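In what follows, structures are represented as structure tokens.
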Structure P
């Protein structure tokens, strides 16, 4: 009877797809950080209000100290995600955090002052600024988890206390600096090339693609690759990239409002409500992405559709951003022509909200163990 029962359980156990595995790992890594994301983002939103009302100057010590409180969480993302990502995969979280910290170590980051390329044992190393990034540590953490498991098999138990951490850091930190980190940089450059090619062909098509993809690019940290292009475009009269990508941001905010209205879960409603203020005032939507979006993967369809429609409207109208700022309700005056931009963003916002209210969301699932098993296989 027991054997038959076990067989039935095994037969009915759902298979985990690769996409589900990736989302489970990201959710497991970022889920524990949601409260601090929401708190830090709210601080940034409040600072935006205080400076807009001229109640606080950005040059004062008060502002800078509060800004440090709001920015520190996002600046040290490699460290925090190294810790939580390792926890999600059952590895030593402090070694994972140390790997992320190595990417922000002052002497390492100081190499950028001498050029974009250095070397390690004669091997060229492409340098980059890894502050606020998640892509390199997102790749490095599973590699470290697999390495740790291997080292514990081959190293005697009495030697593991210092040998496993030492070898893990010696291997993973250079590997991240030489391969995993630059891979994220090159991936970002590829995204930039594709987006610029689309804009050269059709503003409507480019706006639809970028508006739809912006949410996913933000989740994995590749959206920052477009910021240098945006800055350069602004210096030449205006940037169309952020003008269309804004639709993805407004779709995320609309999705959060839809979750607030649709959900009957008190904790979920609380998270949705807390995530709205930073998004509306400062365009900081990471609490929405990591707290609401990732656990409910079906909602990506709603946000992508809404972002595509809003981005297409903005792209077809040739909207451009005149100064660099996070897309939010407060930054609307920076976009011209303003009327089609407002229409596009309003469509993205309302469409994501309505789709979320009408079609709802699936039950959230978080199974870090299955994520680790899939990564290992």
Structure Q
């Protein structure tokens, strides 16, 4: 069985979340928390770290069982399968809305290209990547993630150096308003549950069950804080509120005078396309793996599952008509689902497991969960 290294697992996990709200999260922070937006960002980062600890705890407890089989071992065959498969519709919607958000960014660069063509092209490439398997995805993520992270940090720091500091200022903090903003920003971490599916494929040494998700979350939270501070400093609170995609606008402003490519932001958006394709591929593989493990299907059916999930994601993408509908779906559907998937379900799994252990009942071993995993 393929085993990912520590670095590969971190990079693969790090390319599996953030795209949903990446381009709009400064606007969400200011809209929900006003001038306390930075505290909302800090709050959601703390919630993200909590989720990382919970996921690490699950993988340590159930290693090397796949996330697609844990529910069945805790709750029994039928309830466990229902529990596990409840991820599927929410994650299909999540991936579709993430692609919708990015398609609007690319539309500004390719105005004459229909969004359906953009996403379908990305879908074909992502589907091929998912069909090649986890080793290809891990190699791609290990290459793409460090490059994107380095360019993003360099771009933001360069913008901060050349900006006039007119943004964040001292003021009394409204804790209720900050918490409200943090709660509504939490969908940005949707996708993190992929770590549960990676459980059989990760080399688990001492403490690595926790270090992999925590390192991945640390990179993500540090990036969010840096981008938000850059946004406030460069365009201010009013500018953030007036822009649909403030992150894109701030990155487009990055200019490196004297270099071969001065409009560095445009180059960065082009490179992010690779990140989005890897992100899409990761979840095509993860969703098909979840279905296959949960229903105890043959590995030979994986290709059909990948194709089916791809069609489902693009179909849902086509149903979303505009940015307003996108915002409504994020706030009314993915907002509660993010708390359910990233906090509620992990707590339910761990509490049920420890309760069964305390009662001396142990795990429920069924044919599909007691066989070979991975």
Structure R
């Protein structure tokens, strides 16, 4: 007797593989593979989380009122345009389920979140990938893949694993090139780290246009990765459609409390942002001085490019692992590259020492 078969699209892509956590024989490796904040949550978030422990026997607020108010106040957003998920991944999944079906087409910029592809294929859609020739979203590559069947276009800015951001002028050009019935999803998970003057995370477009959604997360700058809290911002019509699919208690109570406190802790956020910019510059300059190519980044990680030959990315990864450091190898594109999360100063110093011995050994 054969087992039930999953829908064809479910089996068409590889499952998501998280960053490695351990090195055999190393008690406390430096885990620089998952783009987590080395600072962790701020004190206010930790205090709110601890207080919530006394209420874990109760169901959380399904309306997520306190978290909704906090995000709306801090970011000056219309609370009616917000939706929250068990990570921004769930928001992306809800959007795809609501607006994409069998036979539809979804265009993904090459380096957007892998789960966007998984969700589209699970819906029976055809996925078209737009190459990023300069490690960044190419508006032209996306627009030339539009067809009457296109329903959703997804980009990440900053993208991952490259860390590049799409300038605001290009984001507007992309949106203006889309038909009104095509939704533009801007995955801005690393938005808080992007400090360039020309960066636009999509908030204005999502406020003004009926076919734009921006997603954000508390997993990165706010240091709440284990709690899984993300949010989306879009026109009320999009939000209402997603609310029909949202599970009633999809964000747990402790996560809601910690996230609301975290977004209101502007001092902690400013500290983490300033530290990240300083260390990103220092590590980038230090590695370039060793002759290693580093892609300019607007995120909390950097992408290192290696040449073919004995000192390639695999050799660099092995060397880092031998020194107790876990980087993230990049499967596929960009070829021959490693992604390294920015850690504490001592972590980044260890990376520089290890790659110095690799480059000169």
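Only the coordinates and a few stated rules stand behind these numbers; no lab work does. Nothing here was measured: the structure is a model prediction, and the numbers come from that model. Cβ atoms are built from the backbone, for glycine too; each structure is taken alone.
For the set P, Q, R, ranking by Rg/Rh (Cα atoms, Kirkwood Rh), for residues 96-247 alone places P highest.
Thinking of P, Q, R, which structure, once mean count of other Cβ atoms within 10 Å over residues 64-71 is computed, gives back 14.5? Before the final figure, lay out the partial values.
Numbers: P: 14.5; Q: 24.0; R: 19.4.
Checking each candidate, the match is P.
Where does the value 70 come from, among P, Q, R, when percent of Cα pairs over 16 Å apart, for residues 200-295 alone is the thing being computed? Here the read-out was taken from R. Look at relative contact order in percent (Cα under 8 Å, 6 or more apart) for each of P, Q, R: the largest one is in Q. Assuming 22.0, 75 is Rg and Dmax of the Cα atoms in Å as calculated from a single structure, say which of P, Q, R it is. The structure behind it is P.
Comparing distance in nm of label points 7 Å out along Cα→Cβ at positions 216 and 352 across structures P, Q, R, which is largest?
On the way: P: 1.6; Q: 2.2; R: 3.2.
The structure with the largest value is R.
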